[in-house]
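Since every read-out is calculated from the coordinates, none of them should be taken as a lab result. Treat the numbers as computed from the prediction; the structure is a model and nothing was measured.
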Structure P
Amino acid sequence: MKPGQLPATPRSQETGDRTARAIAAYTDARDFVWAHFREEIIWQRNVSIASITESDFIRESAWVIFCAGFRERTLRRHFSYLSLCFCDWESGAVIAEHADACRTAALAAFNNSRKVDAIIQIARRVAREGFTTLNRDILSQPIEVLQTFPHIGPVTAYHLAKNLGLPFAKPDRHLKRLAANLSYPDVHALCQEISTRTGDPPHVVDLIFWRYLAETSGHTRRIVSRDVEHGAAT
């Protein structure tokens with residue numbers, strides 16, 4: 001070692017410090033979300049791919065499609081009307097049968113023909129192939145199969161998988177920034193490690209971080225600096 005040179009931090013210590021900061025950040029986020037959005041945590045904990053129905057699948061697909069590039073809070077206010085436009089997501093066959101009426105009604109409130117048509121295409125595919133077959137395919141290769149549906153891309157596939165109860169985190173801009181600030185290579189590594197440490201599934205970890213960051217304008221400094229200001233959680 002050269003004179004005046006600081007000794008290198010052992011990799012195990014770096015990893016331990018990173019984990020402590022991540023758990024501290026997650027604890028803050030979970031406390032906040034549990035206090036203000038408890039029902040969302042309960043929903044995410046209870047949703048399971050094993051109990052997802054055809055109606056659930058089409059509804060969650062529509063939610064994810066409209067969420068992309070749209071304010072979640074605004075969509076939540078209008079989603080009941082959108083559901084009525086699509087026959088309350090009764091089935092793929094019913095939506096396919098009334099596709100023209102569904103399209104006209106939906107476009108009256110949401111003037112985005114690509115997204116509306118994508119929902120109709122998904123309903124037609126479910127009706128054509130059968131939800132049992134599609135669900136089996138999704139279980140075998142979730143992210144790959146979900147991306148074969150219209151308007152479901154590399155990021156939204158993770159969002160849809162999470163909403164169907166699969167153990168995935170969505171690599172959106174808020175969580176990607178948080179993972180980088182906490183020195184994790186990606187969102188999946190961050191959420192998986194916290195899941196291993198806390199017992200909360202990765203999709204629940206994702207929801208808690210996302211909701212917290214969304215409600216605090218996406219800023220990460222508040223939760224990643226907690227260990228500096230107050231001492232890392234143990």
Structure Q
Amino acid sequence: MVSILDNDERDIRLTPEFVEKSDKDIETIKFLDEFARKTKNILVLSSGYATEALCGGKVTRAHGDIDAHIILTGKTDVEQLFSGVNEIISKEDTKWKLRDRTKDKFEFIEDDDSKDFFAKRRLEVRLNSPHENNTQYPKKNLINSEGEKVLVSVVDLDEMVLQKIHKFYILKDGVDVSKDRHSSKSDFFDLKRLLALTNLDREGLRNRVPEEYNYAVSLMENNQ
């Protein structure tokens with residue numbers, strides 16, 4: 001059994017530096033959500049910040065990036081969406097630079113060589129058509145360090161857990177060399193919190209992917 005907590009040396013404690021970073025991230029998310037609604041699209045969070053929202057909204061650990069999806073329910077073209085996102089972040093006090101752009105993804109990173117990679121602000125915005133397996137986007141709050149609540153749409157809880165347990169399952173040996181993906185401490189803590197939620201359909205998930213679900217649960221139990 002992989003010992004995730006020993007293999008990942010990254011510090012995910014919510015230090016003052018990361019409290020400030022999270023507050024800035026939440027502010028960015030708020031403006032991206034407003035922009036998406038104005039263009040008749042839907043901004044949906046996944047990964048770490050979505051986990052925080054599903055688990056009550058208060059940020060509990062350091063986050064490396066914002067994982068956001070613009071669900072394309074409107075008619076705004078890709079170039080206009082890119083320009084809109086770029087305009088939003090250009091108004092911030094963070095010095096952003098474009099890291100990568102494809103037809104369905106915009107990726108930005110903080111341009112500050114004095115910070116290591118995890119400490120830099122990062123934003124990934126994916127453009128997605130509505131997906132038949134995940135058409136429900138619950139509205140949940142994110143809460144900054146001042147107690148301000150920002151209402152956001154997030155990936156459906158059951159679908160989120162399915163994605164996370166699948167990632168752990170395909171990384172049984174701790175690393176997928178072909179994709180340079182590693183099991184991580186942050187993934188472990190996020191999944192453990194999600195599995196503890198009372199509104200999670202555990203029986204339904206177990207029936208859908210029994211081998212993967214049982215593996216993930218055993219992994220949580222063996223990495224206390």
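Computed quantities for the displayed model
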item: Value -13000, calculated as helix-only ellipticity at 222 nm (-39500 (n - 2.57) for each DSSP H run of 4 or more, over all residues; to 500), assigned to which of P, Q; result: Q
item: Structure (P, Q) behind the derived value 29 of relative contact order in percent (Cα under 8 Å, 6 or more apart); result: P
item: For log10 I(q)/I(0) by the Debye sum over Cα atoms at q = 0.22 Å⁻¹, for residues 44-123 alone computed as -1.03, the structure of P, Q it came from; result: P
item: With mean projected area of the Cα convex hull in nm² derived as 15.2, matching label from P, Q; result: P
item: Highest-scoring label, criterion being Cα Rg over 2.2 N^0.38 Å, for residues 60-99 alone, among P, Q; result: Q
